[in-house]
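Each structure below appears as structure tokens.
Read-outs: derived from the displayed coordinates by stated rules, not from any lab. All values derive from a computational prediction rather than experimental measurement. Cβ atoms are built from the backbone, for glycine too; each structure is taken alone.
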Structure 1
Amino acid sequence: MLSKAELDKLRADLLVESTMRDVHLRLYSTWGTFSPREVDEGTDLLLRYIEVSETDDCLDLGCGYGPIGLTLAKLAPQGHTTLVDRDFIAVEYAQRNIQHNNITNADALLSNGFAQIRERQFDVIASNIPAKVGNEMLSLFLHDALQQLKPDGRLYVVTINGLRDYMKRNFKEVFGNYKKLKQGKNYTVAMAEKN
């Protein structure tokens, strides 16, 4: 049985310090969030290949505690970045991390996919898509992303390599285009554009 001190240590916030795209972030996380001790390999790979201008309005879909969205907010200081997740703990930590990193052009909201943000439009949507989200939810993500991207807006995703062909087929079906930006040992980064 764990002692009270050991349990208290497990309940304490974890601190992840990370530098991605020359953006240094101090991110707080907790057990139960995705990759609580470090920014995962897929997220790191995705952020290397996203093109963002200073004025872009961005969306981090399935934000977790916020490494993608906070990086996008810093790269697009004259735009606005929205972070959404269906997990209220993830949203709570993302909002706290926005404040801890003094980011004024971002907000974090509880939303299952696009359900709570239908009125917003984006230049860039980015997501580290969970391997087990299911075909139905992936279909909703792609169709909703197409509807909520501005003209010439871009959807960037990172997936495990096992989903690479599925994403290629579905990007081409929904968006009419697909571009593989990088295939690493475990993950693939891809992009589709709203024409």
Structure 2
Amino acid sequence: MEQATRTEPSKYPASMRALHWLRAVIVIGTLSVGLLMVNLPDDLPAKFELLYPNHKQFGVLALLLSLAALLVRSRSRVPEPPSALAPWERLLSTFTHRAFYVLLIVVPLMGYSMSSTFTQSDGVPFFFFGQLPELLPKNDHWFEVFQLLHRILAYALLVLLVLHVAGALKHRFLDKHADADALRRML
């Protein structure tokens, strides 16, 4: 009796690829708006009427998409890391992806906590659902703690994003072995 062999997928499932690219656009946009809004003068009406509310709601959306991606990933067969990668590249890739998921959850939670504890906050909007409930008590000391954590971790997320894109481009255009091209698995 011949045993059937299961071949490893060469690409991520379509649902994971769609979540990846949608989340990428939202995270890059949210990080960009965050960097822009904190550097604008406070007397600019668009800062608090447009940028902050959209930064908050897209941050919540990024969190929800990250949780959805983790759920889909837990139920999917995913390709193994490219065999042509050096051991240190596999290790760095694994660390980067795990750290990404942690930060894609923790950064929005710190932002929510920051907004929830700020005594002058007008809440966290979420598109047509209205305001999200503020689950933490108002406390400007804790606001400062969450603000610092949100900022530091957002910069860490930005560094990981740059590292992730640089790695994908390196494997795509500079590596000698076509098998090292990890990007094709996500296209």
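What the table below lists for this structure:
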| quantity | calculated |
| --- | --- |
| Origin of the value 2.0, where distance in nm of label points 7 Å out along Cα→Cβ at positions 94 and 118 was derived from one of 1, 2 | 1 |
| If distance in nm of label points 7 Å out along Cα→Cβ at positions 150 and 174 is computed and equals 2.1, the structure in 1, 2 | 1 |
| Ranking 1, 2 by mean count of other Cβ atoms within 10 Å over residues 46-53, the structure that comes out highest | 1 |
| Which entry (1, 2) yields the derived value -21500 for helix-only ellipticity at 222 nm (-39500 (n - 2.57) for each DSSP H run of 4 or more, over all residues; to 500) | 2 |
| Structure (1, 2) behind the derived value 28, 18, 14 of Cα extents along the principal axes in Å, for residues 38-77 alone | 1 |
| For 95 (volume of the Cα convex hull per residue in Å³, for residues 14-85 alone, calculated) the corresponding structure among 1, 2 | 2 |
| Identity of the structure behind 0.97 (criterion: Rg/Rh (Cα atoms, Kirkwood Rh), calculated), options 1, 2 | 1 |
| Relative contact order in percent (Cα under 8 Å, 6 or more apart) derived as 17 - corresponding label from 1, 2 | 1 |
| Distance in nm of label points 7 Å out along Cα→Cβ at positions 22 and 102 - structure with the largest value, from 1, 2 | 2 |
